[in-house]
Structure 1
Amino acid sequence: MTAVEQTRHLATAIPGPRSSALISRKNDAVARGVGTTMPVYAARAGGGIVEDVDGNRLIDLGSGIAVTTIGNASPKVVEAVAAQAADFTHTCFMVTPYEGYVAVAEQLNRLTPGSAEKRSALFNSGSEAVENAVKIARAYTRKQAVVSFDHAYHGRTNLTMALTAKSMPYKHGFGPFAPEIYRAPLSYPFRDAEFGKELATDGEVAAKRAINVIDKQVGADNLAAVIIEPIQGEGGFIVPAPGFLRALLDWCRDNNVVFIADEVQTGFARTGAMFACEHEGIEPDLIVTAKGIADGLPLSAVTGRADIMDAPHVSGLGGTYGGNPVACAAALATIETIEADGLVERARQIETLMMSRLNQMQADDDRIGDVRGRGAMIAVELVKPGTTEPDAELTKALCAAAHAHGVIVLSCGTYGNVLRFLPPLAIGDDLLNEALDILATALADLPA
């Protein structure tokens, strides 16, 4: 395969004629509920570039929503996938098992935070892994209730929709949802500042607020698990105040409640650590991973303390495709690439570059209310000038302008006013700076 040229290039307007034709075909063939962000159809991708069917080369600040963390079509992954596919594509691990599954579990047990003996189980999607983490926690504690948090996103299946906070587009019209799901307030420093500096900056104070709600609405005697994203993804790249996660974990340990870290979006070097929990020095009981685990192939996992992971009865966990051998080969090559190429450090370099540029943009434009994130998981929250009122329309317009100029960006947040950046760690500084130049110009051109 010829490497994709690492320059932005617009051969046509966005979308071009071939993409436009595919949009028409999609409308006739694909269910309306499956939406798309960009009005282009991909032909090739690599490094920091996605090339569409019309020959346009777009700067990738999305990584397929934090999936192609090491860069699309990464060479070691391509080689490993081809070799495994030539041997066999499937036998079902529950029928005739294979070494790749075991090897991925060994790597996850080694890499995830925590020094205790660990076990792993492999699945297909983040949602599926979250559901299995809940099953495992219920089996271990013999309790039923689960607490998630404001602004949370945990998936699109019935149970994970119940755990997810945002109604539109994820939950609206799809109920009733799974029972025994409760919600507690998150530490959201930018918004908590409206209620006082202490709440916004002291994670232990924010945790007391959450624990008070949990005690009153659920009670520890009924609670199997607390599940939280160490840095929220779809909810707006919210980084809790220091001490929030630690205080929650301590409370869980004191009350026989399983602490589940959903690292589907934050895992595998994305935040400048192999896992985001490491930034707070915490060791979750269970950790859920997916997205960046296999560079685009469908794979997910639950990893955790052996005594908890071994609570379900034999054959209580599994699935026909879980831990598919081709996906396992991709995961092993992905982990090898992260470690060999120093991509954890690369994520920190990306953070330094992006935060510097975005903080300067914030100083020049009061519509940027907040700049936050870690590693190559950075966001800006857009507001009405001089206020903290969310500006979803400005966010939508800025995304559209970026897309038209060949920059792939995504929005998120409960209020639809957060622009999120998830560049592949293989992207060059020149492409990052060019993309940020385009965004700065586009924002300046949009009316206040």
Structure 2
Amino acid sequence: MTTVPHLRTEIPGPRSRELHAQREAAVASGFGITLPVFIERAGTSTLEDVDGNTLIDLASGIAVTSVGAANPVVRAEVAAQLDRFTHTCFMVTEYEGFVRVAEWLNEHTPGDFDKRTALFSTGAEAVENAVKIARAHTGRPAVLVIDEAYHGRSLLTMAMTAKEHPYKTGFGPFPEAVVRAPNANPLRGQGADAALAEIERLIAEHGPEHFAALVVEPIQGEGGFVVPAPGFLPGLRRITDAYGIVLVVDEIQSGLGRTGMLFASAHEGVAGDITLTAKALGGGLPLSAVTGRADIMDAAHPGGLGGTYAGNPLACAAALAVFEVLDDPGLLPGVTGIERSIRRHLEPLVDELAVVAEVRGRGAMMAVEFADPGTLAPRSDLAQRVAAACHAAGVIALTCGTHGNVIRLLPPLVIEEAVLEAGLDILTASIRTVVAEEAAA
């Protein structure tokens, strides 16, 4: 394998700059961009741009291409389906792939109970339909969400999302009946007991009969890859059981092997009444799913759920290929190995550099947060500069966090050890360089 990253030009190169100028003349400016390079082809864990630069992918399209952006199993299954037909709309005429995807999710999603699955196209659709189903089941209107949460870009999911900019700025008013509850963020001194007590208080204040659903990410995504304090998720399970509230576990970013288990909620031994998947589910094609207790899922009346593209045949073929890769007994132990490598590179920086506040996460869903020592004031400027240094060196890394002060790592679950090591070497060197420049300024 050629040593990576392999850079023939600066990043972005001349052809990417040319295409980006064309993009600016053709595409609405509301679409943001992390790194303005145009991709020509992909490997297992690398991307080659139009200038011939080979970049290390530590983003996986924001956890979408978890089995690689050009996985041969996914490509073969999608190609075979493409030869048969591209679409019929499952609400008009049925096809087997939709059923097979639902069966796999019903079998593998946490929860020892009879399940049903509904397929859609995007993560936001999955969240919105979970709320619809919970409302139909309970007859209640409101949704309880967790601070620092991210659930999507539609109007309802923007209301459920905590981060104001860039997701919500100028787009209101938003749907009502969304109540925000505290998170159990260990770095910020927010323990599980105190957060759960406040959630109990909020439920009592509004009345339990007000809440259809409590929606929670088992590890927060855009909010900063926050792993909740031990006991928080089980506590939410107890509270929702006590008040007849539907517990919706949003595994859109954390699910399907990303954390070293098929579902991140399994680390806490918690099963949602409804579990949401998307991103990695379609192996790069648009697909999302709502999987839950049969009695809850069947509360929606016939015709109440659906979508023209929901569970598209090509996306279902891709999902079945993803499941085949996930069924490899060596895959999840390999994800645990990814976590060990990331921690080995990054955890020493916590003691070495005062502004490196924490390294956290699970499996191949890891992050490093930058904050001033003592006050923990977020340092988004450092995170941005580290990401830019990685990009210039040929490593695709993403920022996240409510204040943009976190670097998140989402390498493909199938990343080669040598590629991962090279990417982590560049990341750690970038962090040291940026912090040294800060100290010298």
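Bear in mind these aren't lab numbers, they're just calculated from the coordinates by the rules spelled out. Computed from a predicted structure; not experimentally measured. Cβ atoms are built from the backbone, for glycine too; each structure is taken alone.
Miscellaneous remarks
- The maximum of mean count of other Cβ atoms within 10 Å over residues 364-371 over structures 1, 2, that is, the highest value, falls on 2.
- For FRET efficiency 1/(1 + (r/R0)^6) of positions 76 and 164 (r between Cβ atoms, R0 = 35 Å, to 0.05) computed as 0.55, the structure of 1, 2 it came from: 1
- When log10 I(q)/I(0) by the Debye sum over Cα atoms at q = 0.10, 0.11, 0.16, 0.17 Å⁻¹, for residues 12-259 alone is computed for each of 1, 2, the one that comes out at -0.64, -0.77, -1.33, -1.40 is 2.
- Taking distance in nm of label points 7 Å out along Cα→Cβ at positions 332 and 396 as the criterion, the largest value within structures 1, 2 is that of 1.
- Among 1, 2, structure where Rg and Dmax of the Cα atoms in Å as derived comes to 21.5, 62: 1
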